[in-house]
Structure P
Amino acid sequence: MTKPGPLSLNTATVKEQWSLQQCIEGCARHGITGISPWRDKLAEYTTAKAAKHIREVGLTVTGLCRGGMFPAADAAGRQAAIEDNKRAIDDAAALNAQCLVLVVGGMPSGSRDLAGARQQVQDGIAAVLEHARAANVPLAIEPLHPMYAADRACVNTVAQALDICDALGSGANDRHLGVAVDVYHVWWDPNLAAQIRRANKRVLAFHVCDWLVPTTDLLLDRGMMGDGVIDIPAIRAMVEGVGYDGFCEVEIMSANNWWKQDADAVLKTCIERHATVV
């Protein structure tokens, strides 16, 4: 097995300890060469300041989190989501981000129409795709585990994400609309290997963490790589098998463990686990 691609820090991993400015400084201090900011932290720092700081320390922005959240109960809500996604695309372009990650959204409040929500997602992506192409910002649809289908993401498998890509004219070599493969969300899928082969060059991002047993909180109890049950090297081999040679982005949301630890110690552990178990 080859060595993993370079490490990127998704700022959610230390969101409770550090600002975006501190994350940028921490990556530079620890020799981590990639960063993926969340938009709330970006707004606190401002896009212009963040872009300048990131350039100064030589980091690669592997993604901006997040766009998406397209479904809404009415046309005004759907249009507001489209406008917000265009702003996110502009921010991603300013950061020279490798992609804008789309957490697509669940069903509107009170709805039971899952198919309708998925259609709203497709329509929303269609409405911003040309804006993204013009800005040269790839859109990476991130399928989330089915436990999030109602409230966070009604696209739950790589197959569903690729169906949207296909419907919107994204071919196997399209670099402007594809998928983000997060092991936490897709490790369970018996069709994963086949769908990653189908994705081909449309794998735009690769996120790592681990699934703990037991998991005490489905959102905020992600594990450090190597502490859970995911065969991360096997999934890495799948994405590398279709030509993905980019960063391994560590994204750990851990309210009762890693968010309570010293952030420098967290980054040191990320670096060690990236080298030994990813």
Structure Q
Amino acid sequence: MDLSRPRPSEDPPAAAGRQRARGEVRAAFARAGARTEAERVFETGGLRLRFPRAGDECEAVVVNTGGGMAGGDRARIDLAAAPGARVFVTTQAAEKVYRADGAPCRIETRLCVEAGGALCWAPQETLLYEGARLERRLEADVAADGSLLLIEAAVFGRLAHGETSVAASLIDRWRVRRAGRLVFAEALRLENAAANLDRPAVGRGARAIAALLYLAPDAPDRLAELREALAGVAVESGGDLDAGASAFDGLLVARAVARAPEALRAAVEAALRALGGRSRPRVWT
């Protein structure tokens, strides 16, 4: 992935008289002896990258200095792991998506993992407020022997404030390629979130959802371990969490829905331990 040249904007003109936030970060990570470090970094708009820890694995934190997103805002994130590099990327806080008056806000993420590299993309939960409209698109290119772990989570409403009937919408598209071949494609469209998540076949009253994809040479062998980890959280949650995982075509896929965000966060942390031996990132609270 060439991070040296900015991509042309595909965004339509902003509505007259309204300021729309535009943010972009691009970073390439490479081995430097026994460490993985950021080799090139580009930041513009309200997005920044910080690196609280660099060792065998480099920890990178995406910071939105605007404190949230509203209708018409755009964020773009490009991350590349060079051969042998190991990178864990998260966010400083849960991304807040506020009411959209017109155009939705859009987040576009592009990831590249070269030979022998490993990258984990695990942002904290996205919190959608009443009337929020979010469109996310994630594209990843992974070498045949590369490793990629993706975890995206969303929470609908400030449940601690009694917001349990949020009419928000989420469109989420994933495209993942291994050695240039498309191996995973998915599109989620959830309109009027609370009403649809109340349906037994969709969420059975859930207000927090997460999707996980693990692509690595050992992915199918980790299925039993991941299922055991998720089952343990489901028992501890007292029925607040429903989760499942399956393996196919060298991929490991898991999904979870929860009535409480705390149960979903516990499931995500259990998955990180099961698949990467990682403790929770220090920036997570």
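Taken together, the values in this text are just the output of simple stated rules run on the coordinates, not laboratory data. Keep in mind it's a predicted model, so treat the numbers as computed, not measured. Cβ atoms are built from the backbone, for glycine too; each structure is taken alone.
For this structure, a couple of remarks:
- Given -4000 for helix-only ellipticity at 222 nm (-39500 (n - 2.57) for each DSSP H run of 4 or more, over all residues; to 500), calculated: source structure among P, Q: Q
- With relative contact order in percent (Cα under 8 Å, 6 or more apart) derived as 20, matching label from P, Q: P
- Highest-scoring label, criterion being distance in nm of label points 7 Å out along Cα→Cβ at positions 70 and 262, among P, Q: P
- Looking across P, Q, the calculation of mean count of other Cβ atoms within 10 Å over residues 94-101 that yields 24.0 traces back to P.
- Among candidates P, Q, the computation of FRET efficiency 1/(1 + (r/R0)^6) of positions 22 and 134 (r between Cβ atoms, R0 = 30 Å, to 0.05) that gave 0.35 used structure P.
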